[in-house]
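So, here come the structures, one by one.
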Structure 1
Amino acid sequence: MSHPQPSQPVHLTPSTSLIPSGPQTPGISRSSAIVDKTANICATHMLASPHTSSAVHHHGAQDTIVYAVRGKGAIVSEGGKTRVDLAPGDYALIPAWTEHQEVNDGEEEVAWCIVRSGRVPEVVNLRGWGGEVVKEETNR
């Protein structure tokens, strides 16, 4: 069976080289894991301290998959009316343009692996639910 040759070698980002990047929220650290390496997908790592939540935001046209690595956190959406709780091993899909917040209202740190459908993560922070855009930034 014939197929095209890979465009690049396998890329490794060691966990020890993750450095916080892009827009940050107090108590929540976002780090680029695999960003700007291929046209259609990127990955980041998120750590949320106990009793923290992100700003209300969306990811533009990017679909987002969340994999819960450690701790119990939640994704709040639909104007704050819907809450999806994640425990270690759980996956969640956040569709493109969905306004949401990441929430850790527990007593332990939350760690998530985030994969998005784009070369670099797009983050559009809002002034509350349905609010105006605070600024559009890219996590790199």
Structure 2
Amino acid sequence: MGAPVILCGKTEDIGRGVIASLKPEYDVIHFVMTPEAGVSQIPAILKGEQAVPSDSTLGSKDYSKPPVAIILGGGYDDAGAEVMMKASSGIKPMPWLRPDLSKAAPPLGPEYGKALVARIKELLAQLQKQGEMNEEKVQWY
């Protein structure tokens, strides 16, 4: 089983592909669909709660190990990211990964997810190597 992560995305279709592509290195334990849901669900997971309500069937729902990162898709703007980070602040510091929308990416669809997953895996490997996995800050992929 891969390292546990939380994935925030707007659509289950793209989320499904991203989750599959993150394996085997990462296990998406929870899929958040809106900033409002993230404000309540992410802190609950970070506090170690085992029964977390979800508006999505995606994710392994294995909350036995805390996540190592929170990954946001391109559908989350600064305000959405900020409100979720603020709600989770200080519980368990970890990187919040956000897409650098200035970098070229394929149009929305299966190739989009694959391209972003490659960047996510690269960034997480770099953060682990540099010992920055316990820092609560935005990292751009």
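Where does the value 1.07 come from, among 1, 2, when Cα Rg over 2.2 N^0.38 Å is the thing being computed? Intermediate values should be presented prior to the final figure.
Details: 1: 1.07; 2: 0.94.
Only one of 1, 2 returns 1.07 for Cα Rg over 2.2 N^0.38 Å, namely 1.
Given a value of 2.2 for distance in nm of label points 7 Å out along Cα→Cβ at positions 17 and 81, point me to the structure among 1, 2 it was derived from.
Clearly, the read-out refers to 2.
State the single structure among 1, 2 that was used to calculate distance in nm of label points 7 Å out along Cα→Cβ at positions 73 and 113, giving 1.4.
Working: 1: 1.4; 2: 0.8.
This figure was derived from 1.
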Looking at structures 1, 2, which one was log10 I(q)/I(0) by the Debye sum over Cα atoms at q = 0.11, 0.26 Å⁻¹, for residues 33-96 alone calculated from, given that it came out as -0.22, -1.37?
2
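Who wins on FRET efficiency 1/(1 + (r/R0)^6) of positions 1 and 105 (r between Cβ atoms, R0 = 30 Å, to 0.05) among 1, 2, i.e. which is largest?
Numbers: 1: 0.05; 2: 0.60.
When FRET efficiency 1/(1 + (r/R0)^6) of positions 1 and 105 (r between Cβ atoms, R0 = 30 Å, to 0.05) is calculated for 1, 2, structure 2 comes out on top.
helix-only ellipticity at 222 nm (-39500 (n - 2.57) for each DSSP H run of 4 or more, over all residues; to 500) was computed and gave 0; which structure, 1, 2, did it come from? Present the calculation step by step, with values, prior to reporting the outcome.
Values: 1: 0; 2: -12000.
Matching structure: 1.
For the read-out Kirkwood radius over Cα pairs in Å, for residues 65-128 alone, a value of 13.0 was computed from one structure; give its label from 1, 2. Don't skip to the answer; put the middle values down first.
On the way: 1: 12.5; 2: 13.0.
Considering all the candidates, the number was obtained from 2.
Quick check for you: by distance in nm of label points 7 Å out along Cα→Cβ at positions 25 and 49, which of 1, 2 is greatest? Walk me through the numbers before you get to the answer.
Values: 1: 1.4; 2: 3.1.
Greatest value across 1, 2: structure 2.
Bear in mind that the values in this text are calculations on the coordinates, not laboratory data. As the structure is a prediction and not an experimental result, all values here were calculated from the model. Cβ atoms are built from the backbone, for glycine too; each structure is taken alone.
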